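In what follows, structures are represented as structure tokens.
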Structure P
Amino acid sequence: MTDEQDEGPDSTAVRVALWRAMHVQVDSPPHVIEDEIGLQLAAPDEGWRRRPDMDPRGTSGFRAAIVARARFIEDLVAERAGHGVSQYVALGAGLDTFAQRRPEIASRLRVFEIDQPGTQAWKRRRLIDLGYGIPDWLRLVPVDFEAGADWWEQLSEAGFDPGRPAVVVCTGVTVYLTKDATTAILRRLAGLAPGSTLAMTFMLPTELVDDADRPALEATTPQAQAAGTPFISFHTPQEMLALARDAGFKDAHHVPGSVLAERYFADRADGLRPSSGEDLLVATT
């Protein structure tokens, strides 16, 4: 077995999947999203709930932010599918489980998940081992970003039709990319067929993060560095909007994390609220 076959998802992707599962396990209903399939995929050690980054109280804001963005993306994909869009692309898909949890929507689309070759080989095996399989409408697209592979070319080879509208989602990725790399992605996606939509998350500079959330965010920066996934880029909303418009998107707007907090967490008895620090760009062609 090759090293690539042995390779699994990075620690960040696993943490996100475990936080989604924790939301179901430790937070009170109603649940913003119900996703324990990522936990099945990751199959962590029995004591995973005792990990410091799984502390139910200490990481509640991060956990809530993760499920809020996941719900926003799912609502967007469902809404676009309802308007006839038939292609969904997840850039840096990690342990995304939309295809397994929402087959009534996903099976009406062609779903493309792009990630590193080792991650994709591992996920393919795990989905088969767990009995989910890989239906024809789900395409796991391995792209070796570190070797400079052309993800657009490989997406087309996997069956993506650039002449038809698509929803493209890129969550939890731009903070690990240079600003030039993010700009290149935006320029490529601005050439999507008319009627396409991009949703992309970005991390705010520290000075724009709420005072209450700033210490936790500052504490995660050296942890990310130590894990080999350093934070590289932070963007202001104005900067992201300018990048999208300069890239050629017809329309672009900023969705603050506070909007997701109001939409999905209002009037909760347990007071669960997403931490600030990550916002969304939504742009259309």
Structure Q
Amino acid sequence: MRLPSWLAQHLAAFRALLVLTVLVGVAYPLLMVGAGRLPGLSDRTDGSLITVGDTTVGSRLIGQSFTDADGNPVPRYFQSRPSAAGDGYDPTSTSASNLGPESVVDTLSDNPDDASPSLLTQVCTRSLAVGELEGVDGSRPYCTADGVGAVLAVFHRDGFTGPITRVVSVNQTGTPFVSTYDGVTVEPAEAGEDYRALGGVITPIRGNAPAKPVVPADAVTASASGLDPNISPAYAELQAPRIARERGLTEDRVRTLIKDHTDGRALGFLGEPAVNVLELNLALDSK
């Protein structure tokens, strides 16, 4: 007996549903769980957790902060790179800041909840803080001495051309980082004003900072995931004198530990060398 075409189609669809449910809903997950139990993979699938004694202190794959209760860096530990994931390294809020290279103007407001720094100001503030912590020059191009973006809104008589009639330091409500620009007195910004909308030409000022800052880029920028457990060897080397001083070690000894905990490029040519901060700090504690 030949089934009606509509019924045959429904039966075929039902058989396909059953087969795909078994393959994709049962067999494939079980295969992946089994693969995760293989030697060499089981640790990674369990989160690559690091345990000291009976205490789990963190993961090799997820970064963490080494700060005190007030959020200040603990001087005896290597510091991680910044994180934009939640309040920092939150695996349930993994994300970047979503700010790009054109984010140079801060949102100024008398209400702290409405104010937000630009990416440029975040970089400038972090670089200044790292410089103070490590006792080095934390200056960067396009940053002011007090750690905000060195950006002016320049107003011309004829819109984008003609003589300059007004200049505002858009990221500073106090004394501007320069007193004059092209002979025009620079004004401080007022909270809540949108100087770009008012016709100002946003003009970053490079300043006299070195072209290659002392503070490395990974010390002042968050990773795309916000969970990066590694820092660059350059950032680790920058912290070596402080660690040696705080722990009573020689700098050579600290640099040897950094080298021992530096992973090379994947397959010898992919990515960049990296230092796992948690493992390095645990090695310091073991000494």
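Rule-based calculations on the coordinates, nothing more; no lab input. Source: prediction; values computed, not measured. Cβ atoms are built from the backbone, for glycine too; each structure is taken alone.
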Thinking only about Rg/Rh (Cα atoms, Kirkwood Rh), which of P, Q has the largest value?
Q
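Using helix-only ellipticity at 222 nm (-39500 (n - 2.57) for each DSSP H run of 4 or more, over all residues; to 500) as the calculated read-out, with -8500 as its value, let me know the right label among P, Q.
On the way: P: -12500; Q: -8500.
It was calculated from structure Q.
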With FRET efficiency 1/(1 + (r/R0)^6) of positions 18 and 234 (r between Cβ atoms, R0 = 35 Å, to 0.05) computed for every candidate in P, Q, 0.05 is reproduced by structure Q
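As an exercise: distance in nm of label points 7 Å out along Cα→Cβ at positions 10 and 130, calculated from one structure in P, Q, equals 2.1. Which structure is it?
Working: P: 2.1; Q: 6.6.
The structure behind it is P.
A value of 6.8 was derived for distance in nm of label points 7 Å out along Cα→Cβ at positions 34 and 186; which structure in P, Q was it taken from? Kindly include the intermediate steps, with their values, before the conclusion.
Working: P: 3.8; Q: 6.8.
Attributed to the structure labelled Q.
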